[in-house]
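S.K.: Structures incoming, each one as structure tokens.
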Structure I
Amino acid sequence: MDDSIHVGHPFFFPTQVVLVDDNPDFLDGVTLMLDKNLSFRKFHSATEALDYVNQGHRQVHFLERCYSNYKTGPSDSDSLSHINIARLHEEIFNRSRFQTCSTVIVDYSMPEMNGLEFLMELKNPFINKVLLTGQADTELAIKAFNKQLIDQYIDKHDSRLKQLLNQTISSFEDQYFRQSFKLITDPLIANNHDTFLTNAGFQKYFTELRAKTRCMEYYLIEMPHSGYLMVDRHGKKRILLVFTATEIQHHCNQLRIANAPESLLNSVLAGELLPIFDIRNQDETIDARFIENREKYYQPAVRIEGSKHYYVTSLSDDSLPESCQGDILPFADFLESNSIDSEILH
């Protein structure tokens with residue numbers, strides 16, 4: 001039994017894989033093996049691929065927008081980091097986000113430069129490096145792997161090539177988020193900001209919900225409550241709000257003070273209905289309109305067994321906070337317009 005704690009990502013969006021091989025036929029065959037939901041670019045020229053990856057490795061702007069560090073004293077360790085969670089989700093308005101390269105897969109034997117020389121020239125240290133080899137290159141690849149010059153090597157003629165490629169890409173995409181955005185994710189987890197990030201019951205539920213709703217990207221939010229903004233491949237947005245038992249009890253106290261109907265109070269107490277408006281800034285009072293229009297401001301909730309959290313989803317774009325509304329580039333549209341090197345999009 002696996003008792004390890006799976007730490008969830010505060011945010012996620014599909015990244016891109018760059019494939020480099022001077023053999024057009026082999027490269028075409030490889031792209032047909034890739035997962036249908038994968039964004040990729042293929043290059044026959046190593047120099048063109050290198051320019052593309054190195055010039056595009058700053059597509060995402062999380063750090064500039066959300067991370068700040070303040071000096072609190074003369075020592076190097078005297079500093080305080082601040083993460084602006086309210087601005088994390090604004091990455092959905094970045095039309096270049098899906099061009100973020102998380103993995104490069106390159107052939108070793110190429111005329112302009114070999115695969116190792118190519119990988120050594122990558123500027124982004126967090127990009128995962130995969131070397132494709134023939135039988136003659138295997139010993140060299142092992143040495144490169146042992147020296148940590150590459151993250152993986154795969155035999156081009158392996159009978160499990162399709163499986164190996166897709167498993168490696170998926171694993172490395174997860175790894176890219178954990179390594180590339182540590183300045184944001186580590187403080188959130190270390191400070192126990194949102195405990196559902198490390199809650200096994202929630203992580204299982206959230207994984208299943210993403211599959212059910214075909215969610216392609218998600219972002220931690222604070223308004224109208226802690227939770228996630230979720231976006232599917234066609235750009236449909238929904239919000240998952242996460243409440244603790246303590247927060248629910250606090251809201252029930254607010255409802256009692258406001259003389260809310262017993263039926264609403266009992267439904268909230270049971271975790272059957274939960275508010276989709278901000279209850280944390282209400283102190284001990286609630287605006288009467290929330291109770292009078294409870295069909296609009298309360299939604300059916302789901303409790304995760306074995307968890308102290310409750311969850312409620314807002315299913316339509318109309319009920320999203322104003323900050324989450326607006327035109328975005330959906331992943332499906334990006335694939336259609338930007339995967340120009342894939343003749344067949346599966």
Structure II
Amino acid sequence: MSRHETRPPETPPIKGRGGTQLDLPPVMGELGFIGLGHMGKQMASNLAAAGRPVVAYVRRADQFAQLEELGLRPTTDMGDLLDCEVVISMLPDDGAVREVVFGRSDDDFDGLAAGLMPGAIHLSMSTISTSAASLLAAEHARHGQGYVAAPVFGNPDAAKARQLFIVAAGAPADIVRCQPIFDSLGQRTFLIGADPQEANLIKLLGNMISATALEMLGEVIAVVRKRGLDPQSFIDIMTSTMFGGRAHKIYGDKIVRQAYAPGFVLHLVLKDVRLALAEAEKAGAPMPSVGVVWDRLITAIARGHGDLDWTALGLVAAEEAGLVPLTAAAAE
């Protein structure tokens with residue numbers, strides 16, 4: 001079996017949104033891409049490196065040279081994406097994705113839903129709320145278009161190395177057509193079902209597992225440092241025994257090194273925590289440990305750390321323990 005979970009040896013005929021049988025090939029033409037941040041830029045460049053022509057929308061023309069070096073065709077006109085069979089969005093929040101789909105009041109663009117051809121697919125790889133995913137899927141369906149939610153697990157380094165894990169949900173025919181895109185971006189794709197919102201719920205809850213792990217790592221490393229022990233040896237022991245997962249290994253090492261360079265910045269983590277707590281409230285299932293993370297994020301942002309990586313939860317734990325940062329200690 002391949003590393004992906006999405007391609008049976010023989011794919012039977014697939015029923016489309018209207019119940020008719022479809023025999024649609026994978027998408028082969030130009031791909032549109034919206035959202036060229038830390039993650040999106042790496043993902044779009046991987047698609048280009050795989051031989052896929054990518055039209056990359058950005059708001060400022062001063063980014064063109066850099067994007068062209070990555071093999072992308074940049075544009076400041078979102079209308080240039082409307083002939084693409086698939087448009088990928090990797091945007092920071094609900095509002096940004098809604099603006100792309102429904103259009104903005106301050107310009108002439110009416111939105112992807114109004115402009116894309118029938119049968120085109122909006123592949124949303126953003127971490128957004130389940131309610132937003134359902135709203136966007138319904139709007140695209142109203143225009144005869146597909147909507148696939150495929151949020152990813154992994155940081156910009158993983159995106160660059162094509163080591164993302166992709167959680168995908170949408171109409172089966174649309175998933176099949178998007179599969180070559182997933183293959184160019186990640187190491188494994190998990191199929192969740194036909195309802196896009198379910199992929200976003202899994203992504204949000206998965207991020208809460210990571211966030212609470214980061215909070216706990218920060219707290220115990222602060223104790224270790226206060227007691228005069230070597231935090232790297234502590235992490236090596238823990239990750240070689242009971243806590244050998246990626247989060248503990250990667251983020252434990254970063255907290256020990258006090259490496260807080262932006263990856264998943266705290267402002268966006270706070271957004272995900274807010275969305276996850278809303279899902280918990282909707283389900284009537286408390287998540288008190290996530291509430292602790294919420295408070296720590298507010299503290300971190302209030303102290304001016306909002307643009308640091310979420311490993312900076314370890315910085316807050318160290319500050320609360322009265323510990324001196326490595327850079328300050330080196331200067332003394």
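S.K.: Which of I, II yields 2.3 for distance in nm of label points 7 Å out along Cα→Cβ at positions 97 and 225, as computed?
M.R.: Values: I: 2.3; II: 3.6.
Corresponding structure: I.
S.K.: Ranked by relative contact order in percent (Cα under 8 Å, 6 or more apart), which of I, II sits at the highest value? Before the final figure, lay out each step's value.
M.R.: Details: I: 19; II: 14.
Greatest value across I, II: structure I.
S.K.: Something else: State the single structure among I, II that was used to calculate FRET efficiency 1/(1 + (r/R0)^6) of positions 177 and 313 (r between Cβ atoms, R0 = 35 Å, to 0.05), giving 0.35. Walk me through the numbers on the way to the answer.
M.R.: Values: I: 0.90; II: 0.35.
The value was obtained from structure II.
S.K.: Which structure, out of I, II, was FRET efficiency 1/(1 + (r/R0)^6) of positions 113 and 161 (r between Cβ atoms, R0 = 30 Å, to 0.05) calculated from, if the result is 0.35?
M.R.: Derived from the structure labelled II.
S.K.: Another question, then. Assign the value -15000, calculated as helix-only ellipticity at 222 nm (-39500 (n - 2.57) for each DSSP H run of 4 or more, over all residues; to 500), to the correct structure from I, II. The partial results should precede the final answer.
M.R.: Numbers: I: -10000; II: -15000.
The read-out comes from structure II.
S.K.: Let me ask something else. Suppose you compute log10 I(q)/I(0) by the Debye sum over Cα atoms at q = 0.06, 0.09, 0.10, 0.11 Å⁻¹ for every structure in I, II: which one lands on -0.23, -0.52, -0.63, -0.75?
M.R.: Values: I: -0.28, -0.59, -0.71, -0.82; II: -0.23, -0.52, -0.63, -0.75.
Value -0.23, -0.52, -0.63, -0.75 for log10 I(q)/I(0) by the Debye sum over Cα atoms at q = 0.06, 0.09, 0.10, 0.11 Å⁻¹ corresponds to II out of I, II.
No value in this document is a laboratory result; all are computed from the given coordinates. Keep in mind that what you see is a predicted model, and the values were worked out from it rather than measured. Cβ atoms are built from the backbone, for glycine too; each structure is taken alone.
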